[in-house]
1. Given a value of 16, 53, 27, 4 for P(r) over Cα pairs in 10 Å bins from 0, in percent, point me to the structure among I, II it was derived from.
2. State the single structure among I, II that was used to calculate semi-axes √(5λ) of the Cα gyration tensor in Å, for residues 3-58 alone, giving 41, 7, 6.
3. Please state which of the structures I, II yields -19500 when helix-only ellipticity at 222 nm (-39500 (n - 2.57) for each DSSP H run of 4 or more, over all residues; to 500) is computed from it.
Structure I
């Protein structure tokens, strides 16, 4: 492969990566902790919303609510990472690139 072809392939790959990054920014994943806490974040793992079931709010048990929120955020973050890996996988050949996920 000559240097010009290599440069064209690199430019094409860069355009595809930019498109995928844009799609990930628009994609929404949802994580949950049972039916008590629901969290939505985009494919870049930016938190979009938190929904709490009314019966989970107990002023005498704040620690459980905090634990449920953390669990839901972790669940959504894991799903966002899996989505990014799924979308980027064909482009990167399954290789994880630093800073991508």
Structure II
């Protein structure tokens, strides 16, 4: 199944990678690798992750405090947020309306 990041989610991903690289060189790469692993699981098992809203699901990263919020629509997965688990929980909700 194809996966596409919407622009705000791409910006969040880039910001998180930059933040982790500032903390420790190479940590951003490890974060990105975990995101890629999670995306691979989403593409294979899109319905397995917990429903987060009427239209979205939430894939929780294992090693980093982030969730991938996604929408499965017309055989396409749209990543709509790379959401830190300790931020406002539904800040991204207007992205699906």
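1. Numbers: I: 15, 34, 23, 15, 8, 3, 1; II: 16, 53, 27, 4.
That value comes from structure II.
2. I
3. Attributed to the structure labelled I.
All of the numbers you see were taken from the coordinates with simple rules; none came from a lab. All values reported here derive from a predicted model rather than from experimental measurement.
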